[in-house]
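The following blocks contain the structures, represented as C-alpha cells.
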Structure 1
C-alpha cells in the first residue's frame, strides 16, 4: 500500500488571533507582516464572513490592500526586517482608520514579532479616532484555540465593557468563531432551540458579533460554551471580570439527538426554565429521521454496520462518535482529535474501549478503509489517494469547494437531520 507521509498542517495561534478579530463584523486586523501571511487570511475571512457588497479588485487596489477588502498588510520585505517597519506603520494606520471600523488590531506575523517594533508607541503617536490594540506576539506555534482565546481577551480588555445587571434567561455564547465550518447555520440552529425555551442570546464571542454587543457582555445571566477548546480560558477570564457563571455542557457540542437533548437539558436546568418546547422540536426531528432511516434500512440494510472515521476537535468528536454508534449502529475504525479537552478525550477513549473498538483510537484513516469519513477536506482528499471508495463529509475547515447558498448546520435537531441525509446518500452512491 502507498505510504502517506503527508499530514495536514493545522492552523496555529497566529491564525487564531487573526480570526478572533475578523470574526467581529466591525473590527479589522492590520497585519504587520509580509504579503505571504496576508492573502490567505484576507481571503478566508471575507469568504466566511462577507463584508464587501461586491468584490472588485480594482476597488481595493490601493497600497496595503492588494485587491482584498480584508487584512491590509505592511508587506514587510528584507529591508524592513533589518531596519524596522516604522515608515510603513506610520503610513498604513491612518488609511485603515478611515475605513469606518469600530476597532483595529495590529497583529504581528511571527517573523515581524522578531523585529521588535514598538506597536504601542505607533498607536499612541498616531492619535487615531478609532480604538486600536497591539498583538505583538500571538504565540508563534501554539494552537489555533490558544491564539483565538487570547485575541478575544485582548479585544475585551480594550473595549472594557462595564459590569452590567445580569438579565434572567439571557446567555452569552462562547467558543464559536467564523473558522468553524457552517458557523452561521450552527449558531442559528442553537439560537432557535434556546429561543424556543425563552432563552435570549446576548452576545456571541466572537462569530459575527459587533463591538456594541461585546460592550454589553455583562448583562447576560450565564456564559454558555459551545466548543470548550475555544472557551476554557476565556470563560475563566469573563467569570473574574463580570462575576457571571459559566456552563460547559458535559456532552460537548450539541451534535446528534442525544447530545442535543442533554445539552438543552443542562442549559435549562442551569437557568431554571422548562426545556419542553425545545424537546418537542427535537422529538419532531427524531420522528422524521425514524421514517427515513426505516425506509433506507429496509432497502439496503444500512447504515447499521457501516464503518466510519472521525478527525475533529474533542467537543465535536465525542458526541458525533457516540451518536453514530448508538443511534445509527455504525462502527468506528479511526478516531483522531485535533484540538482536545482532557475529560472529553478520556470519555471518548473509555467509550471506544467499552464497545470493543479501542484500536480506532488515533488510528491512521488510510489503513482502515472506512465507509464514511468525517473531517476536513484536507483529511478527505488525503484519504482519496488510497483509491478506496468512501464518502467524505466535511465538518471542519478547510472544507470542500462546494459553494453553500442555503445555510447548513450539523448541530441541533436540523443539523442531525442534515448529517443523516449526507450519510445515507453517501452510502447509497457507494453501493
Structure 2
C-alpha cells in the first residue's frame, strides 16, 4: 500500500487535554496542526475520570472560549474537610482566596468539549492512528504512523508530545537528556467508583489509624472514594462489603452516613512522582504526563498538563507570528519551577493524610507532623492561606491570566518560511 504523506506546522501526538488545548489555540491563530491519537474517539469519550479543575485552569479555558459547558454543568467546590475520629475541620479555601474555587467536571466531558470545538473549526484529528517512529533534529521533525493498514508519513516543524509517560514522544528523547527522577512512596490507594449520589458537598480527607480514606464527587450521580491499603494488596483482597465497612469506619462522623451504590470500578494506585529535568529536545516538546507525573493526593495532574499546554502553545504562537523562538528555547525553564512546586505540595499533602505503622519511630514521627499540620491549618492564618492558595490554584484576580504580548503592528497572521529563523538548539 502506498504511503500517505501529510505536512503541517505542528504535529500533536496524543488527543489528551493538553494536546487538544494546543490544537484549539493553534487553530485560533491560524497555525496549521494535526492531532494523532492511537485510541478511538469512543474509547476516550466514554471513560470515567475524575476532574477537579483548579482556578488557574478555569482561567485558561475561559480565556480561549472553552469553558461554556464547564460553567453550565460543572459543580463549584469551595471547601475541603479533614476528619479524624476525634474531630472534623472544614477549610473554606474559597473564602481565603477571594472567592476562587475549583470545579468538579469529569475529564471525559472536557475532552468532548475540546474535540468538538477543534473539529467545528475545521481541525483534523487522526483517531485510531499509531505513531511508530519519531525522527527529530534541529531542522525539523518527521513521524511514521499507521492507521489500520494505511502507512502515514508526517513532516512538520515541531512535535508536541502529549500522550503520556509511556508514549513514543517521551521514549524518543534519551534518558541521558531528560534525566528523569522518580520518587516512590510507600503508599497504595484503592480507588473506587460508585454509582451513587455524593455523600458530601465537598472533598473529605479521612485520617484514621486503619489508614487514609477519601471521598470526592465525580459527577452528579457518580462518586469516587479512596482507601489506603497495604502496598502488597490487590483488588481481589477487597470485597464490596469490606470496602463499605472500612469507608464507613474511616470517614465516620456524627449524623453522617455514607451513600452506598453499585461499585463499578476498583483499581490499586501506587503512589509515585516523576520529573524530567528537561521537557524538550530539538523540535520535540513534552507536556503533561509525558514530562512529569504527580501523586493523586490533590488531583493536580490534569491541571498541570493544561497549564503546560498554555505555555507551550503560546511559545508556538510567538515563533510563528513574531519570529521569536526565545519562548520555545525557554519552555522547560519556564514550566519546571511551577511543576516542582506542585509536586512538593502534593507530596506534603500525601504525607499529611496517609499513615505509616505507628509502632515504628518513623510512624510516630509522621503522626506528630500530621497533627502539627492539622493544627496549623486550624490555627495559623498564614499557613492556612498558603495551603488554600496552592490547593485552589490561586491567581491574584480572575482577570490576571497572563496573555502573550502582541506587538500592534503584527496583529495579523504573517506566513513565512521557518528556515528564515535560526534552528532551535534546545536539546
Structure 3
C-alpha cells in the first residue's frame, strides 16, 4: 500500500488503532483523579450508611408508644450527626434526633418535628407513621466488600464522590496520554492579533485542544510552526523530547510545496501508513509512528480546514487517545440510527455528514443531516450532534432508512 493511495475510511480507523493499548497505570490521590479512567475494579472499604440513621429532623420513638394519639413522651436526650445518644430507649421515652444521626437502640420510628409539640422536657406526638419510615438502614446504599466501580469507568464527579464515600483516598488509574498540539502555517495568527493581508485566525488550536482535554488527555500546546522545515522540525523534536504520546498537527498535511509535515516527520524517522483518506471532509490525514526511548509516539496530521480537522479528530484521533488512556474506544465507533430525511447517492468518497440527532418515542436515534455540508461551515458543526456515515457509492436513501452515525455531542 503506497502513501499515494486513498485509504478507505473504514480501513483507516483499523490502521490507526492497530496495536494501540493503555500506556500504563498509576495511583493518584482522589483530588487529582477527576476525568481519569480506573484501571482496576474498586471495592468498598466500608458500609454506607454504617448504622441506622435518621432521614429527618424529629424524634426517635417506639412504635408501640404512638399507637394512640396524641401521645406524650419524655425526652431523655438527643442524637445528632457525629454525637449519638448511647443509651437504649424504654417505653414512653423519646430522643430528639437530627438528620444523619444514629437511631438509638430500641427506637423503630422517627416522628418528624412538624408533627409534634415539645414543652418542658416532653414531646407530644400529634401524628404518627409506620415503623421504619424516615430511617435509613445500615447498608442501604452499599456494603463493605461490594464492587461499585469497575476498570474502564471514567471518574466523573459522581463516581469520584462515590469513591470517596467508599473510603478510598487513592485510586488506581490509567496514565494520562500526553498530546502535543502543533499548528502550522505562516498565515496563522492568534485570536485578538491584527491580521495582515492573506493571514487568518488560528481557530484550530482551540477546538482541537479542547477536544483533547475532553478525551481525558493532557494538552501540550506547542504553538505555531512557520512554513520552514527547521521550524517544524524543532516543534516535532520538542514534542518527542517532552514525552508526548501523540503529536497532533493541523495544516500542512497535504502534498503541496509548503505541506511539510510528512517530509519533516519522515526525516525524523516516523513511518507513515496513511497520507490521505477517501472521505469528506478530512481527506488530508497523516498517520505515522516512531519508537523513542522505549515508547511509541504517534503522529496524526490533520487538515488546516477547521471542519475537516475536527471531524477527522472525532473519527480517528479520539479513539486513539481513548485506547492509550485505558478507555473503551468502541464507543467511538459507528452506532445505528435512522435517517430523518432523504439523501442522494454518494460518490467515490465516504462522507461524514453533520447532522442533528433526535430520539423517537420508541427510543430510536433519528439523524437528519444538514442540507449544506461545505467543509468551510464551522457553525454547522457546532449545531451537529452526530456525523452520519455514508459509504462510498452509497445508494439513494429515504427518511426512515437505517444508517450509522458517529456521536460527537
- Message: Tell me which structure, out of 1, 2, 3, gives 12.8 once mean count of other Cβ atoms within 10 Å over residues 24-31 is calculated.
- Response: 3
- Message: Tell me which structure, out of 1, 2, 3, gives -10500 once helix-only ellipticity at 222 nm (-39500 (n - 2.57) for each DSSP H run of 4 or more, over all residues; to 500) is calculated.
- Response: 2
- Query: Out of 1, 2, 3, which one gives 8.5 for distance in nm of label points 7 Å out along Cα→Cβ at positions 120 and 224 as computed from the coordinates?
  - Reply: 3
- Query: For which of 1, 2, 3 does semi-axes √(5λ) of the Cα gyration tensor in Å, calculated from the coordinates, equal 60, 26, 19?
  - Reply: 3
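Every number in this text was worked out from the coordinates using simple rules, so none of it is lab data. All figures in this text were calculated on a predicted structure; none of them were measured in a lab. Cβ atoms are built from the backbone, for glycine too; each structure is taken alone.
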